[in-house]
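So, here's a batch of structures to check.
Any read-out appearing in this document is the output of simple, stated calculations on the displayed coordinates, not a laboratory observation. Note that the structure is a prediction, hence the values are computed from the model and not measured. Cβ atoms are built from the backbone, for glycine too; each structure is taken alone.
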Structure P
């Protein structure tokens, strides 16, 4: 069943974990996480990784297949894969991202796909959208909140509410289980040794040192780290984090500076913005036998822990 399910996924949702060690030249910003050239390239290629192909993409991609004649906002569009996907299914798309390098790549991809007339990409903040009220039929915010500092985070949800038409829908996705070390199934002792070596050699005051060392941890699919008492340490208890804390994340294909927002923060911000939370998807392997049948190399931790939360919301 698992193999059949995976093969049915769109090619856009199948992104294997990169093993190339690429440094995301970025740091925590008051506007949101930014990547320079290497980080843009790495994220564009890895997308959501193998675990995203299983536990994230299938739970928002179907929404993009039924939008003929609809106006879609892709907030924090990155390199534009989901904008392009939606446009191929008939949507008129507006993609917004803070990073010009991402927008440049998205525009190039849209041009190559022959979709220039169906997608408008622009550089801008997801917390101050240049669109009129009640403009969009639907919106997506795919793993965007984790890039936003606390004040920008709340403003992002208020903007989604403002620009959506009454009756409009939105899909908001977020990383989850921050205290879980998600791996490719490599022996835990080997990974633990590699983590200790990386943390011992990095300079906590130098973002490039932190990101560079985290990128050596190629067997980690998702892991969370934080600076504490002048040192970078791994987070193994989510209770040590506070909303909006600056964190470091090792994700599929690269390492990035992020901001911590709990699932409760997403739910509260959705409701406080005036949006209705319809339901939340939280998926992982249902059993060890399902895990064993997977075509992807993922650790046993995926049996009990979900790496993403997918919030389905609407505007009344």
Structure Q
């Protein structure tokens, strides 16, 4: 990690944001709009000349400089392959900048709307681009960015939650028990899937990170990019009843396999990955609870009802992981 990084965002004032932009020769007209982001701090900034820019200030101590630059390099390689993603802009050859203990990157502003996945052809279109992303992602591994696996998204979040007194005492035995059953279910899903390739992924490929225009989709926010199984970039685009998800995945796969081969055994991992995401999300909120933005944005977290719902949620996932996997002929 960068040892000079500020421990939090407390000193990231509007003046600091604008001074940071000026430090790389970008002069604002004073307009600054905070955008919806909790992990980092992201701003749309009006410029004296030209269109507004987007500045992302990275959460201190989350990623190393090397990990951030690996993300930037991956996105740059996608751009080289004419895949519609939003890369950081280089200034004097650099995409990662430092100012006042903060690290930041600057992006061109790209508009768009969330894709309407029920419209004919949309999922197949997305599948083609995800396949192209994965074809590039499979060419070489990440070295500084971690993998999405049972340890990083299951066991480590479990340990954090159980060691930091977030769970009400009367619910702790039930939560601990259901958590262990859920992780056992994840292990069994991975065993049924067998050996799967780990490739560079978008990592958080849901409709909120896909913007659609008349020209088609473009993918944003590779901040959670990791190594993992290809299905990770597909399952969050599926919803509804089982029959609906089968149809949706068939459409996605029709486009995907134009550019990359899909290992159908990874379908055993859909509910396992969903389970890991749920566990990781609860621990993510817990780890960020000392950030003043989080109690305001998530007032329901850490309540009795919250943990009761998590227990029920994991019980449902245990049953889903025991069911036959989604399958497409």
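Name the one structure among P, Q that FRET efficiency 1/(1 + (r/R0)^6) of positions 45 and 125 (r between Cβ atoms, R0 = 30 Å, to 0.05) of 0.40 was derived from. Comparing all candidates, it corresponds to Q. Computed over structures P, Q, volume of the Cα convex hull per residue in Å³, for residues 181-236 alone reaches its largest value in Q.
Computing mean count of other Cβ atoms within 10 Å over residues 109-116 gives 14.5 for which of P, Q?
Going through each structure in turn, the value belongs to P.
A value of 1.6 was derived for distance in nm of label points 7 Å out along Cα→Cβ at positions 85 and 197; which structure in P, Q was it taken from? Mind showing how you got there, number by number?
Numbers: P: 3.6; Q: 1.6.
Going label by label, the one that fits is Q.
When log10 I(q)/I(0) by the Debye sum over Cα atoms at q = 0.11, 0.14, 0.16 Å⁻¹ is computed for each of P, Q, the one that comes out at -0.65, -1.08, -1.43 is P. The value -9000 for helix-only ellipticity at 222 nm (-39500 (n - 2.57) for each DSSP H run of 4 or more, over all residues; to 500) was derived from one model only; which of P, Q is it? Structure P accounts for this read-out.
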